[in-house]
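None of the figures in this text is laboratory data; all of them are computed from the coordinates on show. Here the structure is a predicted model, which means the values were calculated and not measured. Cβ atoms are built from the backbone, for glycine too; each structure is taken alone.
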Structure I
Amino acid sequence: MAKEPNAYEAAGVDIAAGNQAVDLMAAAVQKTYTPNVLNGLGGFGSVYALDAGLKEPVLISGTDGVGTKVLLAIAANRHDTIGQDLVGMVVNDILAQGAKPAFMLDYLAVDKMRPQVAAEIVTGIAQAAQEAQLALVGGESAELPGLYEKDHYDLAAFAVGVAEKSRLLTADQVKAGDVLIGLPSSGIHSNGYSLVRHVLGLQDDAQAFNDLDQDLQDQILAPTKLYTKAVWPLVEAELLHSAAHITGGGLVENLPRALPAGLQAQIEWGTWPILPIFQTLQAAGDLALADMLLTFNNGIGMVLVVDQAKADQVFDLLAQNNEPAYRIGEIVPAQSDREDVFFTGEAPWPAQ
């Protein structure tokens, strides 16, 4: 005998499908748990114990989403890496302030619950969380018929890190002569995708993305690099003055957040490789240098501000952890005729 739908199901919300999705993702989520997680999925809230031994523990929080990159993941029907983008956006911000990632909660909103797709998305989140060394302690999956188009969804996350107050990375530690060390990005990360879609003609036609060369599709969907393994050992060793996660606004808007008044960052063109995807986007949109700098990371996903005397130690420790890095510039006294972040050398693109 056929099952009679209940009123909520008839209205478009399938509770059974939601429960199935939770079951499919549960194992991946539980792999992220550390001994600090006292309870996770299933309760009304999650309980996390702070590490003992911290003299002045402080919590650093962050929240973010993945922007319109999710539209391209939907177009490609590839949902296994978008979760890493979500983790990267919140975790890298926390690291840039000198905090160790602790736990995260995610939010997945869908037009209709498709358990396999939801499980693929959240499993990707959990795998990235495990790599980033934080626990995925809970979240919410919401089925919202009428709010999202068919097969569409959106993602957001909230994360917390823990730090010793005295070891926070702050701008007031930065001084003239400090070295700027750039950690390479894996690609576009999760910023600027409205411009990506515009210059490549992907705004209104999902099939247009699938018509692109497969290598270009892969470059566009390359997941955000996670910097925990690179940055946290440097924080523990007290080798950093400050750091900047290069997201929307690029180097020119994010690096000033790691600088005090009276100092500026001088960056030398040609000191790091600019990934092919950025050359492709610049050429496709005939984009000016200012647009490239304001929208994209252009190959540098994190900038570390380091005492000149400790720069070699930083490079050595990064090399030990198989993390590439580039000396891209230095901190100099401010001059009124320059921007807070200014560039020297031959620019890769025209100013206009």
Structure II
Amino acid sequence: MVIGAGQAGLSAGYHLHRTGFTPGTGFVILDADDGPGGAWRHRWPTLTVDRVHGFHDLPAMPFPAAAPQRRASEVVSGYFSAYEQEFDLPVVRPVRVEAVTSLPDGRLEVRTDRGRWTARALINATGTWSRPFWPHYPGRAEFRGRQLHTADYRGPEEFTDQRVVVVGAGTSAVQLLGEISPVAANTTWVTRRPPDFRDIDFTPEHGRAAVALVDARVRAGRPPSSVVGVTGLPVTPEVRRLRAQGVLDRLPMFERITPDGVAWSDGRFVGADMILWCTGFRAALDHLAPLHLRAAGGGIEMDGTRVIADERIHLIGYGPSASTVGANRAGRAAVTEIRALLARAAVLD
């Protein structure tokens, strides 16, 4: 069974079908959304194809040519829909997985809002989009303005004439500052650490080094950092323009939130009507809690895609495979290991 029909889940489905698992009876893909697209389905309308931070073809079907100004959510969702049909992938939606438990006979039981399934092995590809991370700061509940997360962003219009504090040092914060600053009364960029801008050509070697750092964390049972976070922020023409305009003049993290803004321990205060939390996401794994997979370090100890605590479980689109190219490779690797596991079980039977 596969949970999630984003890039990672569709890649796993392709490799399951290609290696002999029968769609519908040999495997199914459960997806919580109403239609194809995974997390891309929910990306903000102003994220266009030319601004996507890297995208890789799914196995055996090239990503279609698209006008640079088309919405990424529409283009990617259409691509995923065509992929599901082309390779006869048995996606069942909308299905929300509530819990995965272990049965006495060695199978897994997957409880959902639409009934129960059983499986001999599970590929989890639920990503992070459904779990936006909101850090706690004193006074957040007393703020009289609006607070949004990147996951809530739908365009710059609602920020018109507002005093906006943008929190976060990632690509999303930079992109959204670029959209909001022309219409807002003013913007203030706040980050916990100095932004890691890198004015270099991003090579495959840089990518492999970043993945290796994240892989080391999950092998040690620590929560993964994002691959994009490890690679730093590329210095693009837009970044240079925003720097020249002063939009990317960053302040260190505030100490507390007041009803009317944010304040620092040195007495600095910035008034705000809106706070936009570009603070990332966490892996959506709550449904796996009954299996007790977490290690002492707070993460899930992994060997490749396989969970050390339970060899029936594979996580893809997690940790080192949380990128479009990484998800493809992880899908293939997980299927290879699951085939070997089931072959060993058949011999024992």
Structure from which 1.7 was derived, distance in nm of label points 7 Å out along Cα→Cβ at positions 284 and 316, options I, II: II
Distance in nm of label points 7 Å out along Cα→Cβ at positions 52 and 300 - structure with the largest value, from I, II: I
With FRET efficiency 1/(1 + (r/R0)^6) of positions 76 and 252 (r between Cβ atoms, R0 = 30 Å, to 0.05) derived as 0.25, matching label from I, II: II
